[in-house]
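S.K.: Before anything else, here is the set of structures, which you'll find just below.
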Structure 1
Amino acid sequence: MKCRIDKSKCKIFLRFGKMPIANGFLKKNQFKKEYFFELNVGFNKKLSLFQLEKNPSPKKMFNENYPFYTASSKFMVSHFEKFSLWVKKYFSNNKKFKILEIGSNDGTFLKNFKKNYHVGIEPSKSVHKDAIKNNVNSENKFFNYKTIKKYIKKKIKFDIIVGSNVICHIPDQNALINNILKILRNNGLFVFEEPYLGSMYEKVSYDQIYDEHIYMFSATSIKKIYEKYGMKLIDAIPQKTHGGSMRYIVKNNINSKISKRLKKILFNEKLKNIDNFKGCIKFKKEVEKSKKRLREKILSIKSKKQKICGYGATSKSTTILNYCNINFKHIDCIFDTTPFKIGRYSPGTHIPILNHKLFKKKNYKNVFLFAWNHKQEIMKKEKKLKNINWFSHLN
């Protein structure tokens, strides 16, 4: 297996078997034509890079009905408000800075920069339409050379390019970085947030691995990748989003100094084997243990003739359900708030998705929390409900 970024080889160490599109929620008449692919994970020692062997085409994953809307989560709205303040503080001496966001979704982040020259590049039509309603300058396109050509012709350079939970979705990182360099100013910043490999190892949150997450980055891998292009990772800031993410600050200047915080993170990654293959082997063993524990828990509940429902039809749940062979025979339904998902079925396992408004009426006592990364927000919302056995694959 060849590494996508480097010609050196990646070693496959974890196989999840056949997997559907994580966000491919479908209708009954689509069951027979459902798309599956082999979900295998490898590691590139040279770049310390955790990656999928293969992935479906981006057009399959990010279609016109992409079902995730950033604005649907109060926590994420608040997070992006704070992120925007961080950006504004950094550019306090240049309030007219130009900003471009890759994968701008419904414009939740960029609507904080309406006074600035801003551009959002979003391939999914459904969320792009919401960005337009938010008066965000959104383009319904993939971020590639064809899309940025007009900015190159007009000699428009951006002071900062950002991406949140999207950079790991892009198969060709070499093309991505080359295109960024074409429209990023010298000394400009590329700032992006992604689920963090260290957090995934610590929590054994293997549900972070699915078709869209082609890479699971660490600070070490980002440092090594961007140095190849004359760019410098100067800082890394841990985030609470998605069960543990990292904000990477990469500067378009190889001679820049790095922060004390980043030095500490890089040291810890070496100490905890996040930067090498030993960490992969340990993670694999923990994943297998987690699968066994979860199946035992589910089967134990069912042996007592008790019912189980799911909470949050997340993309992450697709990996858990399909890898652990849990389907509609084990879980009656999954409650969700996303209009597009309601009335459809979970990818591969075909569990019906019901309107969240029915959750309280159905009175389930065993609830599989798939949206575990929003646990605090959910517990606050459902605090009136008592005697519920909330569980996830993490415990």
Structure 2
Amino acid sequence: MKIKKIVASLFAVGVMAAPLAHATDGYFSHGYGMKAKGMGGAGIALPQDSLAAATNPAGMVMVGDRIDLGIDWFKPTRGSDIVGNGAGLNGTYSGNGTNNFFIPEFGYNKMMNPDMSLGVSVYGNGGMNTDYTSSPFAAFGGTSPAGVNLEQLFIAPTWAMKLNSNNSIGVSLNLAYQSFEAKGLQPFAIMSSAPTLLTNNGKDSSTGYGLRLGWTGQVTPTVTLGATYQTKTKMGKLSKYAGLFAEQGGFDIPANYGVGIAAKLSDTTTVAADIEQIQYSGVPSVANSGANPGLLGANNGAGFGWRDMTVFKLGVSHQYDSGLVIRAGYNGGRQPIPETETFFNILAPGVVQDHLTLGATWTMPSKSELTLGYMHAFKKTINGVNSIPAGMGGGNANLNMYEDSLGIAYGWKM
């Protein structure tokens, strides 16, 4: 009953903590849990707190009894340039009408016996926000402000068990909530299967579910391996935007999977590395090309044209002294937007590729912990190639983005 009450409370607090937005690895976060965020997001083989289930549920049986509570201040800087257009769209546009976001994280884990744990992790899976106070589509009748806001939240009850002294498995039930709003997209009504369900309909939301499975195994006294797979999270329709997203408002959360390794270089230094694959191609509203002949909202309707993304994460953790751990990391992968798809992605310019991170944890005399994590995603510009249709004046949309985040978390060992 205590666990049920905690899950319900965290769900309520997490929903009330919205809005949130995060766009680093496409529209996924670069990492989950403040300790992992300080290591480039690496954590498949290195669980460090009760947010471990967001990366690999098998790790929860290794973190012990604890509660973690944190918040991440996230500041994306995004914009676009339209050049060579014959219909009056040329200009430089800032999508930063809203540019400060606060992303909560909560975790609870309880050892039921020495070999089994039950817990829950609550975290912002990702999101996307653009807020153009001056619409890039004004020449075609688009109103200002223009942009989109996507928010996603996961609540993940998790069971994990040690199979033996070296191997553990785990499973999370991913309960997902998302909300979405679009503004200023009136010029695209001619391309929509349901023009009244395209834009300026306020916030819509949907819920869904999926699973994440995981394994960790200590293969030598100093080396641990891990593997994880998250199914596609099937979401309900965003019916207010059935004229925008393919499949009449479909917007599932893509499947993803990864492998990781953690190696103790000494008693005080550990290096961890992950490789993650995000299958954006499995979600038609995200993956369908903007040049698709189908109308927006139709089963084969145009989308954002995102390709799958392979992400590399590398981090190091060093025990400086008995009360301080310092961390650093790198996260990178080819961004998901092709040069031919930049025009519609003015709304979702998730083009950053390279991230550097720093972090630290102070352990108090009471054994509670204070953790900081910082991330900088370097500016990336994608220049369009024949990205604006001739019927809209031709030319190209060029996208740019960079990001910073700074988070703090407090952990209690019970």
Structure 3
Amino acid sequence: MENNILSTQSKLPGTGTSIFSIMSKMAEDFNAVNLSQGFPDFDCPEELKLLVNYYMKNGNNQYAPMPGVPALRQMISNKIEKLYNRHYSPETEITITAGATQALFTAASAIIRSGDEAIIFEPAYDSYAPAVLANGGTPVFVPLAEPDFSYDWDKVKNAVNRKTRLIIINSPHNPTGYVISMSDILSLEEITRGTSIFVISDEVYEHIVFEGRHNSLAGSGELSKRTFIISSFGKTYHATGWKTGYCAAPEALMNEFRKFHQFVVFAVNTPVQLAYADFMKNEEHYMQLNEFYRKKRDLVLNNIKNSRFKFTGTKGTYFQLLDYSNISGMNDMDFSEYMTKEKGIAVIPLSPFYSKGNSKKLIRICFAKKDEVLTGAAKLLCNI
């Protein structure tokens, strides 16, 4: 009898387990201080947990509306208009998502077609390219300019052609901490003007900016018409495990977004949405988040200023790059493994953020940790 073997041709043949999962597992296996994966080791606000519990106990445990709880969409609309002077209709232009990663994938699915190209800036968060590839598109990688990892708009102009369908922006930037400037926004406006290019703007760290203010693409009259703005409650409220985010876009774009969203998740956790809608009335939390994380950044940097690592203070996010070229000639993957297994501190190498690797001697640490953890980690770094 013929032996029929079912097989599938992978749509993401070059994709394996993420470096974040690998390093967190290694940290656990070797009992290392985990400064690798980007999540807080402290809890979300007690009041927020009580609100979730309140709505669960009061019977709000069935499906939310597909676009999200109306009260939460209204609060998001109010916040965006107050901070960035752009009104998004809570009814037709804002959708609550199962985290920012789902929003990114859904936005890409809504616009990328077979043969389209998407410009992705490197180093890049690891979910961007798979979202393009899975939808039949081709990632076009444009390197950020070192040493500050700013945008090289001449390279972007050279990369744009008739196949270009999408440009993905991430600011504040993971992993480098670069914050997009008004000059950058003007350059992006010029490049996309008169084209059919869409933009996805990943702004999950919007409230963690240490110099000046966050420049959302929502604030651009031109770019907002072609842009999916994506953000995350997990980063803002220290609740990454609740996987709740949102997307804001003009109605025509949001119509396409929701066509996919309804078949990916349909609706997001109801009591969590209701709790966020209430908690967002307290603007103080997200307005003071930059100062909260500035203290943590400065705590780490002040305590490692006499170490052998070289660094420039990050401008945004809760990540910091460290240059170890004075310490070792190992590549960053080997050095990160060495740090975890031999020195008791887990970090993230920079090369996985590049499509073809990277030879720079750079690692990323996360300072969204308790102060005592950061102080102890700094001592370990100083002993290397």
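Here, each number is a calculation from the coordinates, and none is a lab measurement. Quick caveat, the model's predicted, so the values are computed rather than measured. Cβ atoms are built from the backbone, for glycine too; each structure is taken alone.
S.K.: Between structures 1, 2, 3, where is mean count of other Cβ atoms within 10 Å over residues 48-55 highest?
M.R.: 2
S.K.: Computing volume of the Cα convex hull per residue in Å³ for each of 1, 2, 3, which one ends up highest?
M.R.: Max of volume of the Cα convex hull per residue in Å³: 3.
S.K.: Further question on the same structure: When mean count of other Cβ atoms within 10 Å over residues 32-39 is calculated, the result is 31.1; to which of the structures 1, 2, 3 does this value belong?
M.R.: This figure was derived from 2.
S.K.: For helix-only ellipticity at 222 nm (-39500 (n - 2.57) for each DSSP H run of 4 or more, over all residues; to 500), the calculated result is -1500, so let me know which of 1, 2, 3 that is.
M.R.: The correct label is 2.
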